[in-house]
Structure I
Amino acid sequence: MSWDVIVVGAGNAGQCAAHAARERGARVLVLEKADEAWSGGNSAFTAGAIRIAHEGLEDVRDLVEAVEPNTGLDPYPAEAFLADMRRVTLGRGDEAMARILVGDSGDVVRWLRGKGLRFRLMYDRQADEVGGRRRFWGGLALTPSTAARG
């Protein structure tokens with residue numbers, strides 16, 4: 001067998017790389033060392049939470065399956081996302097790469113949506129009720145949905 005692209009790791013980034021290569025006609029092999037039950041990279045430990053820069057609920061409404069009444073989703077602008085990246089990497093990240101990640105984050109999730117992946121708001125993990133409204137915290141509101149794919 002021969003492969004044009006070998007992707008090491010079947011987490012979110014690895015799966016995105018594999019899909020992008022296949023779209024361009026490449027023969028792709030994905031290697032994952034974890035047992036099948038633990039595949040998914042760090043996503044297995046974060047409930048699949050995906051961080052994207054956005055302007056609030058209306059900006060992500062087209063991505064999610066349903067929005068519960070009284071939902072509030074504050075904007076998570078690119079600068080806030082970049083600040084979080086600097087914080088979690090203790091300032092040791094590659095600023096240029098972080099800007100690419102943040103700048104493309106919404107487009108990547110929309111691309112995944114176009115591939116059939118469905119998303120939901122993380123009411124069960126990242127939202128609290130504040131003043132009668134469901135409010136999300138930590139810049140994490142989206143996760144892949146386990147609902148049937150169509």
Structure II
Amino acid sequence: MVANGGTLSVTGSTVKNIGEVPFNGAQHGVGIYYTGASGTISGNTVSLYQKGGIVTRDGGAVTISNNTVTGQGPITYIAQNGIQVSFGTSARLFGNNASLNNYSPPKVTACGLLIYQAGGVSGATKGGIAFIKADNNFHNNETDICNSERAEGSASN
């Protein structure tokens with residue numbers, strides 16, 4: 001599912017088998033993808049994705065809640081990310097369960113939640129990694145939460 005600008009809600013969906021056949025190291029294959037879009041991503045089950053379960057990027061404000069995002073477990077061909085908030089997007093995350101995003105080669109890491117140059121990320125009511133951890137269940141990932149490079153002019157992640 002792709003939202004390219006505008007406002008969209010994706011709720012109660014099952015999204016799976018997204019990517020090339022067979023899955024490989026190409027950096028695409030995303031279950032739910034918001035680019036420059038705002039809205040709600042809630043109550044979805046996302047699995048069997050090549051690169052990312054839920055990806056939000058390029059601005060917008062998104063609420064990501066009560067989703068189950070399951071990676072493929074230990075793999076050697078791509079570093080999967082369960083949920084990604086990046087490039088100026090702000091997000092509020094709570095009630096999510098992201099697991100089994102694991103990559104074997106040592107140069108990069110797979111993340112349950114990847115925050116990269118985001119415009120601000122919070123838990124249900126407050127910003128900060130401690131609140132995001134408390135309001136979500138990131139487990140059995142290579143790295144549960146990866147927080148890197150705050151966007152210029154953004155609030156603290």
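None of the figures in this text is laboratory data; all of them are computed from the coordinates on show. Quantities reported herein were computed from a predicted structural model and do not represent experimental measurements. Cβ atoms are built from the backbone, for glycine too; each structure is taken alone.
With respect to mean count of other Cβ atoms within 10 Å over residues 7-14, the largest value across structures I, II is given by I.
Each of the structures I, II was assessed by FRET efficiency 1/(1 + (r/R0)^6) of positions 15 and 87 (r between Cβ atoms, R0 = 25 Å, to 0.05); the largest value belongs to II. To which of I, II does the computed value 4.0 (distance in nm of label points 7 Å out along Cα→Cβ at positions 31 and 71) belong? Answer by label: I.
Identify the structure, out of I, II, from whose coordinates distance in nm of label points 7 Å out along Cα→Cβ at positions 63 and 119 was calculated to give 0.2. Provide the component values of the computation, followed by the final result.
Numbers: I: 0.2; II: 1.7.
For distance in nm of label points 7 Å out along Cα→Cβ at positions 63 and 119, the value 0.2 is produced by structure I.
So distance in nm of label points 7 Å out along Cα→Cβ at positions 39 and 103, computed for just one structure, reads 2.8; which one of I, II is that? Among I, II, the structure yielding 2.8 for distance in nm of label points 7 Å out along Cα→Cβ at positions 39 and 103 is II.
Quick check on the output: -10000 is helix-only ellipticity at 222 nm (-39500 (n - 2.57) for each DSSP H run of 4 or more, over all residues; to 500), derived from one of I, II. Which one produced it? Could the numbers behind the result be given before it?
Numbers: I: -10000; II: -1000.
It must be structure I, since only it matches.
Here distance in nm of label points 7 Å out along Cα→Cβ at positions 79 and 135 was derived from just one of the structures I, II, and that gives 2.1; the source is I.
Check the numbers for Rg/Rh (Cα atoms, Kirkwood Rh) across I, II and tell me which is largest.
Result for Rg/Rh (Cα atoms, Kirkwood Rh) over I, II: largest is I.
Looking just at relative contact order in percent (Cα under 8 Å, 6 or more apart), which of the labels I, II belongs to the structure with the highest value? Largest one: structure I.
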